[in-house]
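Several structures are given next for inspection.
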Structure P
Amino acid sequence: MVLTIGLTYNVKKANSNGQACDISAEYDDEYTISSIKDSFESRGHAVKLIEADDNMFEKIRSSGADIIFNIAEGVRGESRESHVPAICEMLGIPYTGSGPLTLAICLDKARTKEILNYYNIPTAKHQVFKTPEDELDKNLKYPLIVKPIHEGSSIGVGVKAVARSNRELVDRVCEINIKYNQPALVEKFLPGREFTVAVIGNTKPYALPVVEIYLSKYPKKTKGVYSYEAKTIWENDSLSGPPVNITPEFDKDLKSLAVRSHAALGCRDFSRVDIRLDENDVAHVIEVNPLPGLNPKVEAVSYFPKAGRLAGLSYEDLINEMLQQGIERNKLAERLSGNRIENAIQSRISV
């Protein structure tokens, strides 16, 4: 089945004066966008590029796309990742990936953790700080990690993200409240190993090979935090890979935890789940990413494609499998077949 695919995206651009230096970290570079386009075209599909800017509603409506392959992070607002799916649903255009509700919830770290807790999926204890004057919950003990509540890609999580005293906590919360204009998520700092698991599918989702982030190989100045600096300055392909010295049972547990999280948050087609161990080596979900990064460059260390490589999948195969999940979920073959029959009937009537 040959399709017209609308590829919705946000592209990295130079930061404006006054913006946080990491503000566009979630966006994709032009190479990633062109690589996804090439992956579809290699299978005979036609691709229309749609930048998800202020004019995206009209661009999506007039695209003539059979399905939207959505990697757009959105332009602004705490529910920005939900904008493209919401537009597609309003226009009745099928799209890949999770729906507006899931995307909005997963961008709210506190709401995500509340749902994980409801499904008995381990996640670190947390508290939301709307102001630096908020009083710390007595059940939370230092050290604590402090993050913006509505960001991804480690935006706002620097090497000083871990607070070990009340003074440091107040300083970090104040910085996030002012610099990012949003509440801060304060949670127990988990000092153990970190893993990330790519998940594909819907009725029977499955996990790709687990990837471990080798935190011990990063410079000591990272202080065990997988920070924005770690991702943009020090990261290279040798700093992550297959988990070291874990049992088959533990590997299975990590994959099960990721698949359960994918289902609990209502993720569709694909997601990536980040997991970290506490001081007792108990795995906790720290984030669910329904819009995982898809940079194909090995040196860029994008973990969804890396998991695909560990599974023996080419980048082209991985991207088209993600598309196929959306095609099947939307019953696109039946839908297009029905449209063709209806068009043929209308054509006969008009004659």
Structure Q
Amino acid sequence: MPEKTGALVISLDFELHWGMRDHASATPEVVESLIASRSMVTRLAELFAQREVRATWATVGLLFTTSAQEAGSLIPEPALRPAYGRPELDAYQEPIGRSEDEDPLHLAGSLVDELTRVPGQEIGSHTFSHFYCLEQGPDAEAFRADLAAAQAAGRGRGLRLRSLVLPRNQWRDDYAPALIDTGFECYRGPQPGWANRPRRAEDTGLAVRATRFATTYAGRDLPTFGWDEVLEPSGLCNIPASTFLRPVSPRTRSLRALQRGRILGALREAARRDRIVHLWWHPQNFVAHPEDNIDELNRLLDELDRLRATDGFQSLAMADVNDAVRAGRRAA
């Protein structure tokens, strides 16, 4: 059981085309990027194993399958599917190929199996269908059915899913019972601040996006979290995001040191004060400039190693934090 010293938590939103299908069709460029994203999943997992880094892979449930037939057997019955006001959000309208070899953008059971064999990697959920909790149409029962399907998909690969990350961070407190009823114990809450509060897609305008971008590089210190802040009255553990690890690109290359400095500062504060830092990103974010992005990640992991040696800092998956918090509550 991890001690309640300072800790770095990493979670990755593993979604492939399910995360962008409402706004990006499978053009040749998108296909190329998503195929490269599969390779990036493997590369990141291998890097984490080499550097003894624990991470949570929040995986869309449909990706747990290897065929359209297997996926179809898990889809909730029609009355329990989300009835979105915007039809393009409905994942069940997306065609799925007969096999993973034929459709690697929507099926990834073999890749999930690969991740389960990598030491220190937790397989979590990104809902079954990339479910949008705040968009018009769906209700709590549709959400509960979606999470039950995600757990069934996990069982199909020998897994019990405990950690949940909501697509587009659309958390709502009144849906907490659905998590508990379907066996989830913790979730990644939104990063604090106006720009990161849960909202619908149509409410995420230019001002919100610009503020999110700006706070990556400047402004107040990145948030860290105390162990006594994690367990909520609902019984769920909320392990909030500290920041999105924004990928390196030619447009932001001159700013990369600013982001790195803010994250390093948060790691050092968390180590000094026995607090938690939670970084997240999508594997696909690293695809356009892989070497630069891996280099930036390694610089952060170098600091993790230094703080391990000097302050007993830890690398934890979301479920590790959940276990430590609950163990402390039982001991008290």
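Where a number appears in this text, it was derived from the coordinates with a stated rule and is not lab data. Here the structure is a predicted model, which means the values were calculated and not measured. Cβ atoms are built from the backbone, for glycine too; each structure is taken alone.
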Parent structure of the calculated result 17, given that relative contact order in percent (Cα under 8 Å, 6 or more apart) is the read-out and P, Q the choices: P
Supply the structure label, taken from P, Q, corresponding to FRET efficiency 1/(1 + (r/R0)^6) of positions 38 and 310 (r between Cβ atoms, R0 = 25 Å, to 0.05) with the calculated value 0.10. Q
Structure from which 1.8 was derived, distance in nm of label points 7 Å out along Cα→Cβ at positions 94 and 318, options P, Q: Q
Output 3.5 (distance in nm of label points 7 Å out along Cα→Cβ at positions 278 and 302, calculated) maps, among P, Q, to structure P
With volume of the Cα convex hull per residue in Å³ as the yardstick, tell me which of P, Q scores highest. P
Hey, semi-axes √(5λ) of the Cα gyration tensor in Å, for residues 70-117 alone derived from one of P, Q reads 21, 12, 8; which structure? P
Given structures P, Q, which gives the highest value for FRET efficiency 1/(1 + (r/R0)^6) of positions 46 and 166 (r between Cβ atoms, R0 = 35 Å, to 0.05)? Q
